[in-house]
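Enquirer: Alright, structures below, take your time with them.
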Structure I
Amino acid sequence: MVVTSIMVIFAMPAVMLDSTYLIFDRTMSMHFFNQSEGGDALFYQHLFWFFGHPEVYIVFMPGLGFISSIVTAFTGRKIFGYTAIVSTLVITGFLGFSVWVHHMFATGLPQLGQSFFTAASLMIVIPTAVQMFCWIATMWSGRLRVATPMLFVFAFFLTFTIGGMSGIMVGSVPLDWQLHDTYFIVAHLHYVLIGGAIFSLFGAFYFWFPKWTGRMYDEALGQFSFWLLLIGFNVTFFPMHILGLRGMPRRVYTYQPGMGWESLSRTASIGAALIALGVLMMLINFAISRRSGVVAGANPWNADTLEWSISSPPPVYNFLHIPVVSGANAVWDAAPDQPYVTGMRFDRREVLVTKTLDAEPDHREEMPAHSIYPFILALTTTLGLAGSIFYAWWFVVGMILTTIAGIGWFWPSKEDVREELRREMAMEAVRD
């Protein structure tokens, strides 16, 4: 999540600027992207894809964390190559900003420049491959248990590997010229994003369902839903590779008969129905299990992370006493007489802040209380930005409303003022 957050910080400004220029073109008759008036359409593409390709890693990188947690729990072994996994995540975060031009190979950019982005597109496969081998080594040396969350891990391995290999193909300029804007790209995209993000997310749903609800899901129904999803996914998207090789264009909703695309398109539609049925079965499973599932207990998977050390579902206050973490596998590394933190207030949301290097206690920090203003701020911001797409003055209205909401959010309550006065009086008494 740290790497993902850093990528968001550097990727989002590009698409925000791109959207702002587009709004100026639409509402104020500016010409950032209007080529007939001196603008440049490729400028739009560069800004968009500088965000768009790191966004792929922003989407599926949290899924890599899900996979690590699930593999650790279902093998009963600490993750193999923890340092290698963390290092390759950081490398992926950096390389993710060096491959955006491979989406633009068909735009006529200089071939020397394209070669550098081809190299980066091939290099970025290596960090993910290292993570794959670390997970496989963890399973190889552990005592593997198979349940629905672990099945989704296997599905992740299968589909994400296929998506990565097809990504290497379109990273080559001559192949990309042939496959650009065909259904081969649609297939590649979904094998990466559904295989990398959705399957890992669904595995996480099953994995943390006992912690959220306090009850186990139905394993037979879960596995049935999994096979529907896996089969339906491959029936839907694998034929699209062949459709793309046969020249079927993307973003075209219909086509002339006799093109040779009908049977594979019909097969993909059948697969989409299987995916929908699989998702429906998963939701039914969760709804039934939420009411009548077997009581889960605190740690039904014998998992290693801190949330499994408390009851399921967690109490509203989470931890009665702030726990002390002794290692990367918090539950497994905890000693029987593990110490805990005392002296924190119960009437306010206080957390203990420690020093960065040695984790020694440094000071207490009070977290914000419940407030409606963040939600109001989100509404006013959305109103201003969405309205400005059509009329420029909506942006001004949104800014005014957002400023009012921000002032309301940060305006201290009477209780906060009294608390600050008591704190100042206590400090003066200590000084006296």
Structure II
Amino acid sequence: MKLWPTGGLWRHPDFVKLWSAETVSQFGTQFTQLALPLVAIDVLHVSAFDVAALTTVEFLPFLLVSLPAGVWVDRLRRRPILVVGDVSRALLLGSVPVAYWLGALTMAQLYVVGFLVGIATVFFDVAYQSYLPALVERQQLIDGNAKLEISRAAAQLGGPGLAGIVITFRRAPAALAFDAVSFVGSALFIFRIRKHELAPARDAQSPRMREELREGLRYVFRHPFLKNIAACTALFNFWGNMGFAVLLVFARRELHLSPLAIGLAFTLSNVGPLLAAFNANRISSRFGVGRTIIGASIIGAPTFLVIPFAPEGNAALAFLIPAFIVGGLSNVIYNVTQVSLRQAITPARLQGRMNSVMRFIVWGTIPLGSIIGGVLASTIGVQETLIVSGIGCFMPFLPVLFSPVRRIESMPEPVDEAGAVLGPLVADAGPVPVEHVGT
């Protein structure tokens, strides 16, 4: 009896190590996503605005350092960047439980830790998405991204429930210690990858950072696929995080759910993302890459309007869990497909800058949405803010619907120039001008 599958990337030792690193890290991250805001809510007893501001601070680095990070990722070997990113986050998150046990924890420390962890995450994520195409073949990208999403979905399935138990019996800071250990484990797996990575060639004639930055920006903003995907994702992140920034405040203070119940809701709801991760490759092959991206960006929108109308107490779980299942399923299908498309069409020398520009746009709207969510929650109320967020989530699909993305059937080949003709793939579809949020 075979205990391990023999086909595809299952027998790719370096990918399995990268996959293992992602799995360990994702389980730890689930603890932090629940524990860090609960430290602010239950330990420091801060306002809804302060909790939203913490989310803003965590994602602010995606506005401030994403673009130069892409240049450095294209200049340096990517594996050492991944290791340093993991170790840095382990040390930073580990400082929170230490300060708590010493009786010295403050909101200022949470802001500093959140900001510095955000910087480390920027470099890690840009290097990570740029490293995968160098590790596997182009035709394996969807399979590789889908397997990585399986890890994310599995962690989301089991992580919040375990985090809820730890937080209930050991308090939130203890859960952050678990995440710190997980980042150390992730770093060890990545360090053991054996494929030799050549340093990008540079000489005295190599362009300066400003010129390299401009090249990356031109590539994304002129590309008929990338610019519209960026607009779609940025709009979704803006409206979605307007509500997500105050979701835990709503669950704890208005629905009166315990940390254990919240963790259970997140755990059960991640059946959707797990199913999506296993089937993303099959879905995009069946319906086409473009239609999959558009369909996934539409399906998740209505779920955001269900959340603010949940009743108080444990009955709220009957509203929250189905909404999270459908939303998570559509989100994973969208991400696997659009990230694989981006990696497939981008030349190797531009992978870092392409990913950093995309992250600058699509994650740069997260702090903006979060801080607006905090302001609205303090003025019109938490439930009303969730309603505004839900209505806004109906708009993001428009940029990809009215663009050449809808014509993509399968993964195209990379092109050398952003303005190059993409051939018969989009011969009957002209690019539609789109104003990009966050540019």
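Where a number appears in this text, it was derived from the coordinates with a stated rule and is not lab data. Quick caveat: nothing in here was measured; it's all calculated off a predicted structure. Cβ atoms are built from the backbone, for glycine too; each structure is taken alone.
Enquirer: Out of I, II, which structure matches 17.0 when mean count of other Cβ atoms within 10 Å over residues 271-278 is calculated?
Expert: Working: I: 17.0; II: 22.1.
Value 17.0 for mean count of other Cβ atoms within 10 Å over residues 271-278 corresponds to I out of I, II.
Enquirer: Additional query: For the read-out relative contact order in percent (Cα under 8 Å, 6 or more apart), a value of 13 was computed from one structure; give its label from I, II. Spell out each step's value before the answer.
Expert: Working: I: 13; II: 27.
Corresponding structure: I.
Enquirer: For which of I, II does distance in nm of label points 7 Å out along Cα→Cβ at positions 63 and 279, calculated from the coordinates, equal 3.9?
Expert: On the way: I: 1.4; II: 3.9.
This value belongs to structure II.
Enquirer: If FRET efficiency 1/(1 + (r/R0)^6) of positions 111 and 287 (r between Cβ atoms, R0 = 41 Å, to 0.05) is calculated from each of I, II, which structure is the one that comes out at 0.40? The partial results should precede the final answer.
Expert: On the way: I: 0.15; II: 0.40.
Among I, II, the structure yielding 0.40 for FRET efficiency 1/(1 + (r/R0)^6) of positions 111 and 287 (r between Cβ atoms, R0 = 41 Å, to 0.05) is II.
Enquirer: Figure out for me which of the structures I, II the number 3.3 belongs to, where distance in nm of label points 7 Å out along Cα→Cβ at positions 47 and 359 was derived from the coordinates. Present the calculation step by step, with values, prior to reporting the outcome.
Expert: Values: I: 4.5; II: 3.3.
It must be structure II, since only it matches.
Enquirer: When mean count of other Cβ atoms within 10 Å over residues 39-46 is calculated, the result is 14.9; to which of the structures I, II does this value belong? Present the calculation step by step, with values, prior to reporting the outcome.
Expert: Working: I: 14.9; II: 18.1.
Answer by label: I.
Enquirer: With mean projected area of the Cα convex hull in nm² as the yardstick, tell me which of I, II scores highest. Walk me through the numbers before you get to the answer.
Expert: Values: I: 28.3; II: 21.1.
Going through I, II one by one, mean projected area of the Cα convex hull in nm² is largest in I.
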